Structure 1
Amino acid sequence: QHLGKAAFHGLTSLKKLVLVETNRTSLSELPIGHLHTLQELNLGHNSITSLKLPKYFTNMTSLRHLSFFSNRITSISRGDLDALREGNRLNLTLVLSLNNIKSIEPGAFAGIHLAELALRSAFESSMMQTSLQGLAGLQVSRLIVGVFSDHDREQDFERGLLDGLCQVQMEEFVLICLGDFED
């Protein structure tokens with residue numbers, strides 16, 4: 001399903017766009033660069049594999065909620081989120097829950113300020129510790145890490161798992177753990 005370049009033409013005051021289960025595979029094909037008043041973009045339940053934000057995201061200064069819930073993001077590279085470094089993003093919530101993140105490159109989140117980052121059931125168990133180290137340099141008001149109760153992916157919370165978060169500046173940390181937490 002293809003969205004033409006004029007798909008959202010004329011909707012210049014649009015505040016919320018929900019493109020859930022629309023078979024999106026990337027952000028580059030979305031004709032939304034002119035939607036400067038957009039406050040919420042929900043791209044949940046698609047097949048997006050890359051978090052590389054197009055340059056036009058730097059102009060979306062009203063954006064408050066950006067959801068990639070349940071996509072196919074497996075890695076986050078340095079430079080993918082550069083558009084979030086521009087301007088004031090202190091009120092932005094970024095949802096990456098229910099992806100299958102295997103790696104976050106060191107520096108990928110450095111210098112980024114977010115209101116909230118949600119990472120529930122976002123990692124394979126063996127990749128969580130290494131991936132969390134890639135959050136170094138992030139400033140976030142609220143960080144949510146953990147699992148969903150109805151999700152198959154088991155998460156073992158063992159010693160040292162959260163060490164990577166020592167380089168993240170945060171006001172609130174929410175850990176959702178359904179099993180035992182080892183010493």
Structure 2
Amino acid sequence: MLLAMILVLALLVNPALASSKPHSKHMRRPISWVKSSETVPYPELKGKPNLWVKVSLKGNRTYVYSGKKLLYTMYSSAGVYKKDPVTHKMKSVTPTGTFHASNIRKDRVYNPNLKLGANYCISWNGDYMFHSIVTTKDPHHYIKSLANKQGKAPSSPGCVCLSIADAKWFEHDLPTGTKVVVADN
């Protein structure tokens with residue numbers, strides 16, 4: 001009983017510790033970078049109490065919670081890992097910490113320096129966004145070598161890549177101000 005109370009208290013203090021187990025019976029298999037990650041309809045997010053998002057960098061998953069209740073799990077791929085020049089440890093180029101979904105939403109972005117683009121974007125930390133699988137300059141030409149890493153391995157220069165359907169849902173339905181916790185686990 002005491003252990004259960006400590007766990008509940010830990011979750012209230014640090015929501016990043018909340019369960020990150022996917023709704024395995026609803027997860028789409030094989031992984032599709034076009035379709036929704038789950039085979040059930042998307043939940044309505046507006047008005048959900050204590051709505052927040054957890055990104056698991058190593059787990060290649062993005063979870064949507066209402067408090068401690070897991071609402072939806074998405075296959076995702078975030079920033080690649082590079083050796084940190086100070087610690088000499090491998091570290092994702094995606095920043096970790098607590099952020100908030102902004103009102104910056106774009107149907108399309110393109111970075112001419114990287115020669116990469118994406119569709120259905122919502123910012124959570126300046127230039128860091130949730131968005132679709134990466135594209136070339138042509139918004140309809142998805143880079144299949146990166147798409148095939150979806151939900152399996154890091155693949156982006158820093159943003160969190162979602163399937164096309166998941167990114168479109170997030171861009172249109174994730175309320176501005178929603179807490180986003182990015183964890184290197």
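For which of 1, 2 does percent of Cα pairs over 14 Å apart, for residues 36-115 alone, calculated from the coordinates, equal 74?
Label of the originating structure: 2.
Comparing structures 1, 2 by mean count of other Cβ atoms within 10 Å over residues 44-51, which one has the largest value? Intermediate results must be reported in sequence, preceding the final value.
Numbers: 1: 17.9; 2: 12.4.
If we compare mean count of other Cβ atoms within 10 Å over residues 44-51 over 1, 2, the biggest value is for 1.
Have a look at 1, 2 and say which one yields 27 for relative contact order in percent (Cα under 8 Å, 6 or more apart), as calculated.
On the way: 1: 14; 2: 27.
Here the read-out was taken from 2.
-1000 is what came out when helix-only ellipticity at 222 nm (-39500 (n - 2.57) for each DSSP H run of 4 or more, over all residues; to 500) was calculated for one structure; which of 1, 2 is it?
This value belongs to structure 1.
Bear in mind these aren't lab numbers, they're just calculated from the coordinates by the rules spelled out. Because the structure is a prediction, the values reported are computed rather than measured. Cβ atoms are built from the backbone, for glycine too; each structure is taken alone.
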